[in-house]
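S.K.: Following this line, the structures themselves.
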Structure 1
């Protein structure tokens, strides 16, 4: 990779990071390309070179998570149905949401649901999450069992972003959320 390519990749990554911070802090609708550029100390044209719209930035932020969910779904479909498959899928899902940027993404989705659901990336993520739910929820299980499997995924979300006032490191909270999620599926 040339120096120019490295610089371009680094700038793109920095734009994504700052945009995520701003989206999480003040919301998607209240964030502009100009504000992203100002926080980075670059021109709006430099941001525009990498991303034409805020939605392009947002889509790029969810690409990794979306691909991770797709990978879990693909893996789970190739496994025998059952508790062991679901437990491993939960572990993989928890790893997907480990780290500060993933927690910021979840926070953004929670706080900006009205906006997120109206964007193409929101519809795409809903579809992907639906595929994950479908592959992991026992079709012949009781209503309670089906709900337990779905709630186990939500436990992972809560462990990644609703952590104010909970002691421990991110890793400790993630491990606790995974343990609780696994307890839900007995």
Structure 2
């Protein structure tokens, strides 16, 4: 087993579990894990995933700040997105996936350029929605994790493939939790009032 892959998975797993719990520490653990994964994916010739890790690092710094101070100096609440925003964002992600897939196919020796590009585009969508504490981020992660499991297994990244299967379960549980948090917030309560 590749120690770098194991370390990357450990940090990213911690970050994703913390995200599901709506915990601010999701961001720094994700930054470390993404930096490690950039090297893992480069070795596996999954170049869209290398690009994605750089994006994750940058957006994790922004997300960290937004979660703490993003709403006029106050913490962002968990909330739902407008349907029109989701339709436009999903369409944009699909266009990016196709375009980037063509670029990878034409100019690199990438393995599965279109599938890898779908992972990239919808991971970007999921990350942006998560930065804004939008419930729908978990739908994007369910799609990404569903496609990532067989892709990573086909590249010999067994630990990563197994972890992404666990991420799928975490995304499903987290979707339910974030729906609850958004509904609580919409009624003027906070999470702690609800637990009493």
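S.K.: When mean count of other Cβ atoms within 10 Å over residues 26-33 is computed for each of 1, 2, which one produces 21.4?
M.R.: Details: 1: 15.2; 2: 21.4.
It traces back to 2.
S.K.: Quick one: mean count of other Cβ atoms within 10 Å over residues 138-145 came out at 22.8 when computed from one of 1, 2, so which one is it?
M.R.: Numbers: 1: 9.9; 2: 22.8.
Going through each structure in turn, the value belongs to 2.
S.K.: Still on this model: Where is FRET efficiency 1/(1 + (r/R0)^6) of positions 10 and 98 (r between Cβ atoms, R0 = 41 Å, to 0.05) largest, in which of 1, 2? All intermediate terms of the calculation are to be shown ahead of the outcome.
M.R.: On the way: 1: 0.95; 2: 0.75.
Largest one: structure 1.
S.K.: One of 1, 2 was used to calculate FRET efficiency 1/(1 + (r/R0)^6) of positions 58 and 178 (r between Cβ atoms, R0 = 25 Å, to 0.05), giving 0.60; which? Don't jump to the answer; show the numbers that get you there.
M.R.: Details: 1: 0.35; 2: 0.60.
It traces back to 2.
S.K.: On Rg/Rh (Cα atoms, Kirkwood Rh), for residues 82-121 alone, which of the structures labelled 1, 2 is highest? Could you put the intermediate results ahead of the total?
M.R.: Details: 1: 1.14; 2: 1.12.
Biggest value here belongs to 1.
S.K.: For helix-only ellipticity at 222 nm (-39500 (n - 2.57) for each DSSP H run of 4 or more, over all residues; to 500), the calculated result is -27000, so let me know which of 1, 2 that is. Don't skip to the answer; put the middle values down first.
M.R.: On the way: 1: -25000; 2: -27000.
This value belongs to structure 2.
S.K.: Also, I was wondering about something else. A value of 53, 37, 28 was derived for Cα extents along the principal axes in Å; which structure in 1, 2 was it taken from? Walk me through the numbers before you get to the answer.
M.R.: Details: 1: 56, 37, 34; 2: 53, 37, 28.
The value was obtained from structure 2.
Taken together, the values in this text are just the output of simple stated rules run on the coordinates, not laboratory data. A quick note: this is a predicted structure, and the numbers were derived from the prediction, not measured. Cβ atoms are built from the backbone, for glycine too; each structure is taken alone.
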